[in-house]
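Coordinate-derived values only; no laboratory data. Bear in mind the structure is a predicted one, so any value in this text is a computation, not a measurement. Cβ atoms are built from the backbone, for glycine too; each structure is taken alone.
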Structure 1
């Protein structure tokens, strides 16, 4: 459901999960596909992530999701 909302949105959407109160966050992971990295809004996503980790005094880790050879990933 979330994927469909994000795909259809004309504005940047940040989807997060904070199992603890946000002030206890020490790491932020930004997972993306190569297709997402090519999008015009990807730079804006990076800037938003950097703003978030700066405010939290946390680290940022970028994770590119690469499908295994011969395995299709359906993001719809």
Structure 2
């Protein structure tokens, strides 16, 4: 079951939540998305679930996977 929580923006959570990503992107008219994650989520293929979904739906994206815990200003600027 997918749950929806709205706090400044929309957040989906629960079983199947990843499946609504393409619909959300398309309904907002986005042409490209920014996937921001850390090296561990890439290594253990957690982020791959989202990336695979974007590729399946032919949604263009940029991946930044060098986020560090408690990111510094420099880490954020590198991502930008």
inquiry  = If you rank structures 1, 2 by FRET efficiency 1/(1 + (r/R0)^6) of positions 7 and 23 (r between Cβ atoms, R0 = 35 Å, to 0.05), which sits at the top with the largest value?
reply    = 2
ask   = Can you tell which of 1, 2 yields 26 when relative contact order in percent (Cα under 8 Å, 6 or more apart) is derived from it?
value = 2
key: Origin of the derived value 7.8 (mean count of other Cβ atoms within 10 Å over residues 15-22; candidates 1, 2)   = 1
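Of structures 1, 2, which gives 13.8, 41 when Rg and Dmax of the Cα atoms in Å is computed from the coordinates?
Values: 1: 13.8, 41; 2: 13.6, 39.
Computing Rg and Dmax of the Cα atoms in Å on every structure in 1, 2 gives 13.8, 41 only for 1.
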